[in-house]
Structure formats: C-alpha cells, structure tokens
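Bear in mind these aren't lab numbers, they're just calculated from the coordinates by the rules spelled out. Everything numeric here is computed off the predicted structure, so don't read it as measured data. Cβ atoms are built from the backbone, for glycine too; each structure is taken alone.
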Structure 1
Amino acid sequence: MLTVLIAVALLNAFFAGFHGSAAVVATVISSRALPPRLALALAAAAACLGPLVLGTAVADTFSRQLVVPGALSLLVLVCGLAAAISWVGFTWAVGLPCSASQALVGGLLGAVTVAAGPAAVLWNGLLKVLIGLFISPPLGLLTGLAVMAGVLFLAHWATPRANQAFKQLQLLTSLALALVVGSNDAQKLMGLITLGLVLAGRQTGFAVPVWVSLASAGAFALGMLSGGYRLIRTLGGRIFRIRPVHAFSAQLAATAVISAASLAGLPVSSTQVISTAIFGVGSAQRVAQVRWQVAGEMIAAWALTIPATAVLAGALFWILKGWVA
C-alpha cells in the first residue's frame, strides 16, 4: 500500500505540473516572448528547483496540521489522492483551470471523514489551509491590478518599442513564477508522501527526506514539461488580448503572492492566483476588454472542486475498505 501511495502521489504531482504549466507559461506564450516548447522547458527546469530552494513549510502544513495523524491510514491517503487526480483529469478534459490544491484538500477531507468521522479534522489547520486557498485569488486580482496600474503610470511616456523590453523582462519573471509555483504545488505531495512513510513505520519524524523532495519536484517538472495546451489557450487568449506589458505584470503579481504564501506555509492554488492576476491586469488596462464570462466558468469549476473530490474520495474509501482489509 505504501508503494501504491507513492505512485499515486507522484502521478498527482505529474498532473499538477501538467495542469499548472498552462498558468505559468500562458502569458509568456500569448505575448510571443517565447515559443511554447522553450517556455515549457524553462518553466519545468525552474519548477524542479522550487521545492529545494524555498523550504518545506507548505509540506508541514499539509501533512500535520490538516487532520489528526492518528485517524489516517495509507488507504485514506490513496483514496484522497485518487479522487484529486480524477477531478483534475476531468477539468482538463473540458478545458477549465482547476485547483489541484483544492482537489487534494477535498479528497483528503472526504476520505478521512468517512474513515474516522468529522472529529478527525483539525479545524484550526483547515482554517489556515482555506485561508490560503480562498484569500489568495482575490489577492492575485488586486495585486495584478496594482502592478499593472503602477507599470502604466511609470511607462506612460514609453513608445511601442517598450514591448521589446517587457518581452525580455518576461524571461526573468516567468522563471521566478515557475520557481515559486513548483515550490508551493510540489510541497503538498511531498508532505503526503512523508506522512505515508510515517504511517508505514519507515520513519519516525515528519522531516521530508531528500529523495521525496527530488521525486516530487521531478514528477511535477515532468508534468509541466508535457504542457496543458488546452488550458494555455484558455488563460492566454480567452480572458483578453495579452501583450508583453500585461504578461510581465501578471507574472510579477502572481510571483509575489505565491512566494509570500509559500514562505508562510500557506498552500495556494497557483492556477487560481495566476488567473486572477491576469483578470486584474486586464481590468487595469480596460475593464470592458476582459471576457468576464470566462471568470464565471472558472469560479463554477473552483466552487465544485472541494465538494466533488470529498464525495468521490469518501465513496472510494467506503468501497475499498472491506476489500483492502
């Protein structure tokens, strides 16, 4: 069962990277700063380094502060991860940005509630996780709005040639964004694998082993390298027409929000933060140019994520508990 857990967790990291790649590279591709394959390759390399550079505070939050460790089992973790993968796959099939973080939270809560009841949930820890997940998108919107407004103010004198400068600056901001996305997203899977090792008696403390960090980061980077082109079209073209100045501003805003959350140990949905940063940047340029119906589709998918994965994970655990036992 430990082997199954590790395999499912790494598969989840791969799909998280596959899904997250769209958010990271959509703007840099749409603004024609980089060709798609090169953008994905650079983003994957930076994302692989993220968990190794920015620490493991998010992994600690996810592994120890969300549910009572004594109420967990390897089967609970497997069911939670399987539900998350299923939901991420479904939303990718219909071309909607999905929060892999929310899917993990919903899957873990659903499985542990069926296994041990609501008392197994650490409500203070859950509140911390939910604050990170639900406050960060509005922060992404506001930060994107503020950054774009500041850039427009400082560059009001610029000629169209300034677009070339913003294209070059995107090389730095896209790498920084991929780094912090890899850190925050891969850490969640690192924490769950470490928790599985503790439950299986393979280690006594919750310190994340180096091989777990490398494996999770590598799986996430490999998924990012594969690229979710359907979602790239959604984020890069359906919200509004993105030019280099917009891409630079959105990347800078999202990087600031996600890096602050990672250092504070708050799990966030990178896809949500980047998406809302794009909406904020577009609003600063001209509200009427933003296709707000796309926001409605995204919000609907995000609102359904935790309930859907919780129900699915709970059903999986109820079906499998007798068979595994």
Structure 2
Amino acid sequence: MSHPESSGPERILAVATGYMAAKQLFAASENGVFAALAQGPAAITDLAARTGLPERTARILADAMAGLGLVTRTDGVYANSPAAARYLAGTGDDVDLRPFLAFLDGISYGHWLNFGETARTAKPADLDLGGDRMGVFMTGVMTYNGLHAKMLAENYDFSRHERALDLGGLSAAFLTEALRAAPGLRGTFFSGEFMADSARNAIAEAGLADRVEVAAGDPLTGEVPTGFDLVLLEHVVHRYDAGQNRRIIERARAAAAPGATLLLLDFFLDSDAEQRTIDALHAAEYLVIDGTVVYPEDEVRDWLRDAGWEPVETRALPGSPRVIIAEAR
C-alpha cells in the first residue's frame, strides 16, 4: 500500500506506536468488545455493562478501535465496522479471527519483546509450548490458515479442475474450501502423520470425506500419487530449506498431469518498487518464532522453472499471503 510523501513525523509515529494499537486490539477482543457490539450499538455505559469492563477502559478501547477503523462512533454510540462484525464478533458469519489474535498476544508478542537480539543474531527466541500454550499456538495457526484458504477460494476459480493434490500442507482448510467452491472437484491430502490425522477429522466434519483421500507420508521421501491437474503447495516453502524446497517442487511436478496448474501460496520478499508490508512483517515473525524463512519471490520462481513449472502470475490475497500460479511445461 502506498504511503503519501511527507517530511513530517506522522508516519514514523504511526509505526512506532503500532504495538499500542495491537495490544488494545487484543484486549478489546479478549474482553468481548466486538461480541458485545454484535448485540447492537451501545453507548459506553451499556458497553461497559455488557463486557464487565470499567467505563474508563471501555471508553479507551472503544475510542481506540474507532480511531483504527474497527468500530464506528456516532454521537457517543459505538458499533462494529463491517470487518469487525464479520471476523471479530463471533457470530459465525465468517472466519472467527479471535483465536489468531489470542495466539499473537499470548505466543508471538512475547517473542517480539526481544526482537533486537533476534535481529542481531538471526536466531529465533526459545519457543515454549508447554501447558496450554500448544493449544493456543495450534488454534491460532489453524485459524489464520482458515482465513487464507477462504481468501484463496474467493480469488481463484477451482471449478476448472477435476483432481487436486494438497502436498505437504498443514491444514485441510485449503482443500475443503476448494471443494466447496467446485462441486466437481476431488482431492488428495498428502502430508505428515500428524497433519494427515488432523485433516481426516476436518474433512469428515466438513462432510467431504467421500471426495477426499487422505494419505500420510513425507513430502520429501514418501510415495506421492500422480495424475493431478492441480497441485497445492500452501505454507510449505517457508518451512523448508532451499534444497528441500527444490525437491518438493520437483515432486509436485512429477505428480502433475500434462498442462496441470500449481498454486504455491506463502509470504514472499519481492523486488517491486514497494515491498508488500504483510510479507516483510511475516519474514520477521517466522524468524523470531521458530526460525523458518520467508524467501525472495525471485528465488522461488527460479525453483519452479528448474522443476518444469512456468510461473504465470503472482496474486495477492486480502490480508493473507500471495499465491504464485504456475503451469506445468
């Protein structure tokens, strides 16, 4: 997103105080501000009563969310913005992002407190997943994956495909959203044992077990099925080193039928005139959390070409990663 040219301090201060905005968003979500406003617009007295917050902090959070565009304020009465109503109110209208915010607050934020050391050493912070932290971590990650899957299904036409392979994925959401969008599509989910078990449950809950085969195997060494006109590699690249990624992309090509399409979804560093912010921020997020890598898009495109894929487009997904669309040569 372009920022207006200015020699003033506004942009610097907006970035420097970003942690204040994030922490207030987390607090508003945790304390049910958006869920309370889903019951209807409210003045501060009513909002405090609905949430159990003191009126002072209810006003602080409501005003901050209004300033950030997540809440509207008209004559002292507050209401959810369309985005907050859709993603933060818990009404079931779309992906509920509150578990992802809980992950950012409870897991990610603590790592960022020592990011200066990470920047100096390029080493991640210690990742503590003891107690209930593993649950917060996995629920948050899968929620974020769920958003990405919805955005991909809304911005790519799956109906032209017949057989899809999800290779090495973390979440079955991408395959289930694709199948919902394309009733004639059938799929195979091929990933590690833990992910495969989780996928079986998710696919069954989605009522799609009759259209999906789930197979457990290592994407680097396992026996990958073949004959697919669509291969999905989503959130795979950042988890592996360059040599492993080359191998996985080669195996994706071997699994593809002539003329097949590859969708490679991840965050990327780019060479555009202005770097897409969300990708660059995730490069640091992945580093500080567990040391995984956001690769330059140019490097990933080279891997694709060397493996027999021709990149034809990179498509940005709203609030989500980008997807490189490539065709089998």
(request) Assuming 21.4, 64 is Rg and Dmax of the Cα atoms in Å as calculated from a single structure, say which of 1, 2 it is. (result) 2
(message) Going by mean count of other Cβ atoms within 10 Å over residues 20-27, which of structures 1, 2 comes out largest?
(response) 1
(request) State the single structure among 1, 2 that was used to calculate helix-only ellipticity at 222 nm (-39500 (n - 2.57) for each DSSP H run of 4 or more, over all residues; to 500), giving -13500. (result) 2
(message) For relative contact order in percent (Cα under 8 Å, 6 or more apart), which structure out of 1, 2 has the highest calculated value?
(response) 1
(message) With percent of Cα pairs over 19 Å apart, for residues 180-315 alone coming out at 63, pick the structure among 1, 2 it was computed from.
(response) 1
(message) Starting from the value 16.4: which structure in 1, 2 was mean count of other Cβ atoms within 10 Å over residues 252-259 calculated from?
(response) 2
